[in-house]
1. Assign the value 2.9, calculated as distance in nm of label points 7 Å out along Cα→Cβ at positions 43 and 227, to the correct structure from I, II.
2. Ranked by distance in nm of label points 7 Å out along Cα→Cβ at positions 35 and 243, which of I, II sits at the highest value?
3. Could you figure out which one of I, II the value 13.5 for mean count of other Cβ atoms within 10 Å over residues 19-26 was computed from?
4. Kindly point out which one of I, II the value -8000 was derived from, the read-out being helix-only ellipticity at 222 nm (-39500 (n - 2.57) for each DSSP H run of 4 or more, over all residues; to 500).
5. Ranked on distance in nm of label points 7 Å out along Cα→Cβ at positions 107 and 283, which label among I, II comes first with the largest value?
6. Upon calculation of semi-axes √(5λ) of the Cα gyration tensor in Å from the atomic coordinates, which of the structures I, II produces 37, 22, 18?
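Bear in mind that the values in this text are calculations on the coordinates, not laboratory data. The shown structure was predicted, so the numbers you read here are calculated from the model rather than taken from an experiment. Cβ atoms are built from the backbone, for glycine too; each structure is taken alone.
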Structure I
């Protein structure tokens, strides 16, 4: 009998994040002929999200709806997901390496007495052997991990494993499971989220990031214009955030978000090792800086030495002409 893989879904503002579909694709790589069972937690109306998981490759989905699951808490989601895992007895569990995934999965692994391979960027298979590749030392090296026994428990970095094509002809069972979510040590009274528009930074295919060289909050405006023209998102170095040029929610680096877009444009960023840890695995890196000796050029695929305030408007104009 084929092994079963459970994929823990994650939604934002009522819609599933792309990393959920990437996790389904990862599960298929781990066990190509296995059964993929999705898990969704929330307060209500999870059927449409469950159907999306089936369209992207899940065989069936188990939903857990409860008032205490309206917003994420490790105790609430932990109880719900553990109940499904105990009922399904899977051979593997996969989730995105997101802020929720990084918080929830170590707690689940501890409860299950299992190891955890975190932040996988690639999965290789050779017969029955599955190898997980993950970056170490702030992305300067990679290690390979093979699980020889026990539960396969892994989180995958967003935007690294290609999701399957959406197929509306796929069908699968959606089952509601009742779980009594109790004894919460954390109770969320209200959620205040900084409003943002456009593409989510952690899942963007194109990122335009600004550093101290942008000089001011107004200096970020052309970056937003370029990102909008490219269909991407805006990020920042910690230096730019510390200088109050932008909000810390845009920070990319060792103490911020780790991103791997198809195109990363570093504008006025010197290339401190802490920043490189968050973006050095981007597929194509373009650096714009007036200092030809900046460390960012050591990791860039393409470099432009010059005044960003002259270069960015020219790039915006060129991109607009291509459309």
Structure II
């Protein structure tokens, strides 16, 4: 990949002078392409492009050379673009001048590829060691064996999987990071809530999102698999846990309670839960899951903004239902 220094990240593009009308070059991933029709009847595409530092959208009109080419590309394709800096309603909306698709093979071992794939900010090897310690902390032998059996089956995939397509911890190793964060929170809170069975709650946290290793697929960009669309990670995780619990001969009451944590952890039926949390441990896990998901969104927005944000507020985040104030408190 030649001329790497001239290829700007999304963060660098957003830092350009808004009034400069500069042209720039970048290599970005197609995250989503939406076919639309203008008021005059002309077709166009709205294409969300991004890297690990952020994203923006460009419109590609039907009478331009790039229209047919981009129309045929799948989400997750890398695109080298040249564009003119422009804003619409104070939102970055560059005017595309040229676009060329780039294969994964062309990107291999390049700095560009490393920039495209967002990874967890924490060391994944240390996170995995921590994860093993959380499993070991479960005192109940059959519960611990059940959790271990799940990860003996899916551990290699779990270690690198994202926690979402776009909402929270949506990057490589994100699922491992999210689960470790939840385990840290839970173990800090156990002394405050003695009504919670710590072994059952910790086991539930460790397995609650395991269905996502089946729900999601893709190397450069995450999409939902056939089983993910038809069944969803809640049901897929329930299946993994039930299979492991039967093998380890976990007693029926504990297995049912552990399954219930998985089935209810999304919190609300409209958010994807199969049932509403109805045990102390399930309520506990669902609330911690929601907390870490929301804080994961906050952390990512702050990381993408950098130490000296160019904007005071982020764009509205769907998961937070708000724009996030990016500047630090004046102490």
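1. Details: I: 2.9; II: 3.6.
Checking each candidate, the match is I.
2. Top value of distance in nm of label points 7 Å out along Cα→Cβ at positions 35 and 243, among I, II, belongs to structure I.
3. Values: I: 25.9; II: 13.5.
Label of the source structure: II.
4. Numbers: I: -8000; II: -13500.
Answer by label: I.
5. Details: I: 3.5; II: 4.6.
Structure II comes out on top.
6. Working: I: 37, 22, 18; II: 41, 21, 18.
Computed on structure I.
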